[in-house]
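Down below are the structures I want you to see.
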Structure 1
C-alpha cells in the first residue's frame, strides 16, 4: 500500500490550527486540526491514508514491519521468542487482515468519556491494531496472558495479531515506542497516542485519567493539541498497557 499524504495539505492544516484564535481560547470545547505530518510515521507497506473533506481515513492490512515469533516460519521477519523467558504463544500466525478507521481532521473532546470494548480501539504506526487492557469481558490481562506477548507487546487472537502493552526493551526493538516520545498510533476517536514521555523528554504531569492532555507533540509544529500518552504506570506485574482509560472523544468504528 502507498501512503497518500499531501505535504501542502499538512502545511495548510497546521497553519489553520495556529491561526484559529477560538481553538486557542476554547481548547477544551473545539477541535484542533490533527497534525498530518504524524501520518508520515505510519508503515507505508501496511497503511494507506486518504482525505475526503474534513475526514481522514486510515486503512491497514495489519502486517507489521518488525520481527515476531508470530510470523510464519518461512517469513524473513520470523524470530524465536525473546521476551518473558517463555515460549508460550497463542494459536495462529500473522496474516493479512483489513482494518479501516475514518476520523475527523479536527477531533473534539466529548462531554463524557466512552469506555472501550473488546477488539480494535486504534491503529498503530506499524499498521497493527491497538487493543485495550482487557483480554475478555471483565477479564483484565493476567500473568498467563502476558506470557504470550512477543517483545512488541502483541499476540494473536481470533481477530488477528494485535498490541495490548508497550513493547519490551530488547535489542530487537528498533521500531516501536519504549519509554520515549514516539508516536504509537491513532485511537478511534481521532486523537493520536504517544509514548510515555513528552516532547521535551520529561514525563507529563498533567495527564487526565485516560492519559490525555493539551501539549506540543513532535508533529504539531509548536501548537498545543490534545493527544494521549501511554500512562507511566506498570500493571499486571512488569508491563504497561498502551491504553486503559476511556476515550475522551467520540469513537468511530474500526471495521
Structure 2
C-alpha cells in the first residue's frame, strides 16, 4: 500500500431508536492521506488531483483553516498547541471524502494525530452541516498517549440535524485505520443515558490507483452529489413521520470544542 494515501470503500449507517424510528445505510468512499505527502498520494493516478478539477480531487481549503493557500500541517499543530499537545513532527493522517467532478460535501472528516514516537496523541473530528458551517471536536489527553477504541465524550456544540437541538453528549469511538477502520458516534441526551442516534462509518482499504478509483466511481457514481441529496431525502421522510423540527441556532464561536 502507498504510505502517502489509500482509498476506503465505506458504509455509513444512521439509526434513531426513538420516535420516529428510522435506520438507513448508504455506501461511500473516503481517502486516508498523510497531510505531508498529499502530492505523492495524488501522483498515484491521473484521475485524482490536488487543488484542481479532476474526476476526484482533494482541496486543502475544504479542511482546517478553510482558506485558500492554508497549510494543513501548520494549522493542526497550532490548534493542538493551544490544548497542550505536541506531535514533535509526528504523522498526521486525514480521513476525508474527496470532491467528485469538482463538487464536494464533507459531513465528517477525521485527523489522526501521532507523536514522533508513533503513539496517538489527538483526534480532531471536523463536522460540516448543509448550511455551510463547520465545527471541530478536539479529542486528547493533554499531550499524554491516547488509547485506540477508548470512548471519548464531548458536549454537542454544533447544529447538524434539524430534528435534534444542540443539547446532548457525543460519545466517540475509533479503531486504528489499517486494512479496515471504524468510527462510531452516539448522541445521548444531557443525562448521558438516553440514546438519541447512532452513526457509524466503516471502511475496507483499497490501493489508491486508477483501477480502484474507477471501480469506486462506477459502483458509486456521483457519490458526493448523492450524499447531499440523501441527507435531504432522509430529512423529508423523518419530517413526514412526525419528526420535531428545530430551527438552526446561530453558530457558536469559536467553532472548536
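Structures 1, 2 were shown, and FRET efficiency 1/(1 + (r/R0)^6) of positions 113 and 153 (r between Cβ atoms, R0 = 25 Å, to 0.05) at 0.60 was computed from 1. State the single structure among 1, 2 that was used to calculate Rg and Dmax of the Cα atoms in Å, giving 17.9, 52. Going label by label, the one that fits is 2.
A value of 10.8 was derived for mean count of other Cβ atoms within 10 Å over residues 73-80; which structure in 1, 2 was it taken from?
Values: 1: 10.8; 2: 17.0.
For mean count of other Cβ atoms within 10 Å over residues 73-80, the value 10.8 is produced by structure 1.
If helix-only ellipticity at 222 nm (-39500 (n - 2.57) for each DSSP H run of 4 or more, over all residues; to 500) comes out at -5000 when worked out from the coordinates, which of 1, 2 was used? Matching structure: 2. When mean count of other Cβ atoms within 10 Å over residues 105-112 is computed for each of 1, 2, the one that comes out at 20.4 is 2. One of 1, 2 was used to calculate mean count of other Cβ atoms within 10 Å over residues 33-40, giving 21.4; which? Structure of origin is 1.
Only the coordinates and a few stated rules stand behind these numbers; no lab work does. Fair warning: this is a prediction, and the values are worked out from it, not measured in the lab. Cβ atoms are built from the backbone, for glycine too; each structure is taken alone.
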